[in-house]
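Presented below are the structures under discussion, each in the form of structure tokens.
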Structure I
Amino acid sequence: MAMHFDITDFRLFINIAETSSLTRGAERSFLSVPATSNRIKNLEDNLGMRLLERSPQGVTLTNAGKTYLQHARIVLAQLEMLTGELQQYAIGLKGQFRLQANTTAITEYLPPVVGDYLKTHPDVHIDMRERLSDDIIRSVRDGSADLGIVSGSVVTDGLQSVPLVSSRLMVIAPIGHPLLEKSEVFFKEALQYEFVSLLEGSAIHVFLSRAAAALHKPFTIRVQVASSDAIFRMVEAGAGIAVVPQAVYNRLKGQQNIGSCGLLDPWAVRTFQLCAQDFEGLSAFARDFANSLIAYYRNPLPPALPA
């Protein structure tokens with residue numbers, strides 16, 4: 001039996017899978033719910049198999065649906081790559097690539113490279129999302145991200161990866177705080193105090209919450225803020241202590257009433273890696289960005305002195 005595939009079906013199915021809902025998938029695809037239901041029914045009839053299981057709670061993918069989703073993402077990614085390759089021949093055609101990175105990479109390591117890249121690629125849009133490293137790896141593997149920047153001991157098997165830079169997590173506290181009597185502490189020692197943290201859902205907040213859970217200790221947050229600058233202001237004001245990357249500390253340590261000590265936990269020293277399914281298989285503009293990022297951190301500024 002011949003199987004016929006349709007780009008609109010691919011996009012619609014991805015939207016349904018990502019929202020676990022026919023209704024929200026229809027909204028994302030700018031289709032009515034009846035039209036969406038009809039397209040999915042015709043798709044399943046054409047393939048001769050069920051792709052979705054429907055329930056009052058939403059929809060879930062069958063095994064066939066999971067396979068269809070994986071290849072739909074790959075096909076659409078290939079089409080985006082084709083668009084990128086043809087960009088140099090078309091006037092006004094815009095390109096796009098999808099980049100996922102954790103909090104530190106987005107705030108500290110990407111800005112100088114992104115700024116220079118966009119000056120030389122004004123018609124390229126970077127779809128940049130903040131994610132945890134494990135989630136980034138899954139996105140790159142399944143094709144929903146072209147490039148990912150991950151850190152720590154996350155397993156990158158099956159992907160190509162290039163190390164960029166290493167960073168250490170540090171504890172910051174007001175001058176005179178008991179933790180600052182040592183130059184280095186374990187995270188479990190810091191957990192006896194209240195913290196200033198980024199908002200729930202930020203990659204570093206989730207990371208530290210998981211680290212505390214692994215130690216079977218509460219991660220007590222007194223104040224949540226939206227930026228690293230706000231963290232430093234709150235710590236300086238005595239609202240709590242915080243854990244920040246050394247790159248953030250080096251940029252913001254001008255505050256006179258804040259001190260720091262290093263974290264001794266093995267996970268506190270993190271190497272950032274750039275990952276892709278295949279660097280040579282990227283679109284031209286995504287490959288240019290990857291090359292720019294790698295070149296920038298192969299010739300970095302002199303390293304900061306250790307804490």
Structure II
Amino acid sequence: MGTTETFRAGSAWPRLRVDDWTETRETLHMWVQIVGKVRLAHAPLLNHWWQVAFYVTPRGLTTSAVPYGSGAGARAPAGVFDIEFDFVDHMLRLRTSDGGARSIALESMPVADFDARVLRSLDELGVPTTIQDHPNEVESTVPFSTDHQHHTYDPLAAQLFWRQLLQAERVLSAFRSSFVGKVSPVHFFWGAMDLACTRFSGRRAPVHPGGAPNCGDWVMVEGYSHELSSCGFWPGGGDEGAFYSYAYPEPAGFADSPVTPPEAFYSRQNGQFLLPYEAVRTADDPDRTLSGFLQSTYAAAADGAGWDRAALETDPERWADR
């Protein structure tokens with residue numbers, strides 16, 4: 001990593017330049033895809049693939065509880081397991097509801113070694129798992145089991161990224177609270193490595209054309225089956241990552257809608273509004289700056305598409321005086 005910055009108490013919105021952790025980010029991306037595919041192998045399908053996502057925790061990222069052991073040939077009684085990336089102690093922790101536990105140190109190692117250790121640990125815990133042995137939504141097609149190219153883990157960079165996610169998750173959760181229509185959790189998708197929250201109008205959407213690299217078009221058809229406005233954070237799109245907001249289908253005039261803050265812009269290359277993370281981090285009031293971006297871009301999508309906002313929105317403080 002090219003910076004000597006360390007996390008200090010009080011620096012809630014940490015600085016992490018995208019170019020300073022490229023090798024670690026690419027390795028970590030493959031690691032989270034492996035663990036994500038473990039969850040995919042066991043969890044029943046939920047709409048829009050919500051069952052595959054991770055969640056931000058006080059120490060890192062977790063799969064949350066995943067069911068296992070109920071199919072034919074199961075080696076253990078039905079139960080649940082979880083896997084957590086602990087970016088404080090830099091451990092991958094695997095736990096089962098029968099008391100089993102394994103840990104793998106998060107340190108520089110080839111993706112192939114990480115893959116083998118995760119699958120071996122699951123087997124030892126009585127949760128044998130077979131996953132699709134290649135990544136999705138990235139250009140690389142190198143199988144995890146033979147990937148020795150990606151092998152770098154900088155613990156400081158990983159921790160700073162997690163702290164970016166902590167702040168993003170906190171503000172996104174507050175934004176989510178004012179919507180009573182169908183809305184996703186604030187969750188981390190390992191395909192593109194982004195934290196996301198998605199609101200829905202309640203109407204069906206046109207069939208999505210697909211086109212994500214190394215990802216079947218049918219995956220996108222499920223993900224975008226209903227009209228939506230989505231926002232989140234991803235470690236790209238700016239010097240220090242970017243917040244994003246888009247609509248599907250995109251209503252007429254969306255790209256030209258006035259949004260805040262002034263640093264926000266519509267990227268025609270990406271088909272979405274972007275707000276550089278550094279514009280939030282350096283703002284006098286980061287929470288208010290990000291909230292303004294989330295609300296103004298959502299309003300552009302909802303108003304442009306004619307959503308019934310009166311029925312879909314609420315005041316999260318409605319019981320505050322009770």
For this session: Kindly point out which one of I, II the value 21.9 was derived from, the read-out being Kirkwood radius over Cα pairs in Å.
Result: I
For this session: Identify which of structures I, II gives the largest calculated value of mean count of other Cβ atoms within 10 Å over residues 137-144.
Result: I
Exercise. Of the structures labelled I, II, which one yields -12500 when helix-only ellipticity at 222 nm (-39500 (n - 2.57) for each DSSP H run of 4 or more, over all residues; to 500) is computed from its coordinates?
Worked result: I
Seminar exercise, completed: From the coordinates of one of I, II, mean count of other Cβ atoms within 10 Å over residues 121-128 came out at 14.6; that one is structure I
Problem set entry | Structures I, II, by relative contact order in percent (Cα under 8 Å, 6 or more apart): label with the highest value | I
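The numbers here are math on the coordinates, done by the rules we state, and not lab data. Being a predicted model, the structure only gives us computed values, none of them experimental. Cβ atoms are built from the backbone, for glycine too; each structure is taken alone.
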